[in-house]
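Down below are the structures I want you to see.
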Structure I
Amino acid sequence: MRERQYVVDELTKDDTWRMFNIMAEFVEGFDVLPEAYPAVTIFGSSRAHPKSSNYRNAEKIARLLVKSGFNVISGGGPGIMEAANKGAAEAGGKSVGLHIHLPQEQEPNKYANVRLDFKYFFIRKVMFVKYAVAYIIMPGGFGTLDELFEALTLIQTKRIKSFPVILIGSKYWKGLMDWVAGTLVKEKSISESDLDLLNLVDTPEEAVRLIKSRVIV
């Protein structure tokens, strides 16, 4: 029992002071990011190579968004995040990188002209969604799926205003879409109408056209 109590004490002893760090990250985000509104947040794999089609598509989407009057937010790291920041910066828009500190240090990319650093994932997630008028979901891994389903949950439960959630790449996302429709809907885990929260396209032009048709800023 004493050993267990020691573990609990070690886990919680700094909680009070940790609250100040949490508040500081919220305050900085709320202070800086309103200048980036309206923005589209772009997610995708940090492992995407600069010569890959996914990287090029993310870069093109960001450029088209800026030319259409939107700014761009990414996670501030490599891969798709870098492509999004690069496209936005080179098109003359606000290119926001919300960088997270990880045990395996993820280096921030050089293209974000507005950069914030976060220790806490949950605060970073608030910033992704609070100043976004749409989400672009490029092919990615666990982190990308996490952001996708969190946005869908918030919209489904009406905790945030509904906005376009766009998956890029029908071939990549087909298995997921089939499972959502064939398992979740079939088992009544979600309503059939919830499928309308997801939009599947294949080209940067389709994605930007969809956002422009649904977003009024």
Structure II
Amino acid sequence: MKTAAKPRRRAAPRHPAHDAGTRDRILEAAGEVFAAEGFRRATVREICARAKVNIAAINYHFGDKYELYREVFSHFARAGIEQYPVTFDPGGKPEPQLRAFCRNFTRRLLDPGRPAWHGRLIAREMVEPTPLLDEIVKSFMRPQWETILRIVAANVGAPPGSELARRCATSLIGQMLFQHNCRAVIDRVQPGQEYTPEENDRRAAFVAEFSLAALRALRGAAKRKAVAR
């Protein structure tokens, strides 16, 4: 006599709060709130309301408010670097690498599809630093800086650790950051600005050629000085 087969146990339905889409929604909402209020003033309650989730969802995905803050930064920093990478090839020609850096860095800053809160978030963290700033510098900013420094050093003909290379790299980055950080003023002083991908690439190309001309002049001056000695 055959025994009746045991009915299969159905897997318990996954709670909506555990879905990947919920996690992404929390990150987006948290980024907006942290950018507007800063880490200390932002509340989990406000983030939950904006993401349309309960506190249990934040606890499940991130643990607490600080870990959520850390993941917001890591998430958008990784996305920006992956989409607009900055690399240095010691065997490659220096000038094309500087042009590529200017193009990708400007695209990352001015990408019209990039949420506006990205820039405000990092600006607020630098004005009102939390313990996370040291981690951000170590994990994301310092590696990017060292790559940029090597690109500039190769163009100016100086060691990456030299004062000349550091000053030139700082100046180069400053030209592009100005276009992002002072955009509200630029738009008022120079009305009619466009921020299409094509116009942003033209901005980057100008910064690259302007800077390359200066780097060539500095390299030539250093050579003449060395010969004179």
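Since every read-out is calculated from the coordinates, none of them should be taken as a lab result. Given the structure is predicted, the values throughout are model-derived calculations rather than measurements. Cβ atoms are built from the backbone, for glycine too; each structure is taken alone.
To test your reading of the models, identify which of I, II gives 1.09 for Cα Rg over 2.2 N^0.38 Å when calculated. Write down the numbers at each step before the final one.
On the way: I: 1.09; II: 1.37.
Going through each structure in turn, the value belongs to I.
One of I, II was used to calculate helix-only ellipticity at 222 nm (-39500 (n - 2.57) for each DSSP H run of 4 or more, over all residues; to 500), giving -23000; which? It traces back to II.
Among candidates I, II, the computation of distance in nm of label points 7 Å out along Cα→Cβ at positions 102 and 158 that gave 1.9 used structure II.
State the single structure among I, II that was used to calculate distance in nm of label points 7 Å out along Cα→Cβ at positions 62 and 190, giving 2.8. Comparing all candidates, it corresponds to I. State the single structure among I, II that was used to calculate Rg and Dmax of the Cα atoms in Å, for residues 54-117 alone, giving 10.9, 37. The read-out was computed on structure I. So distance in nm of label points 7 Å out along Cα→Cβ at positions 94 and 126, computed for just one structure, reads 2.6; which one of I, II is that? Value 2.6 for distance in nm of label points 7 Å out along Cα→Cβ at positions 94 and 126 corresponds to II out of I, II.
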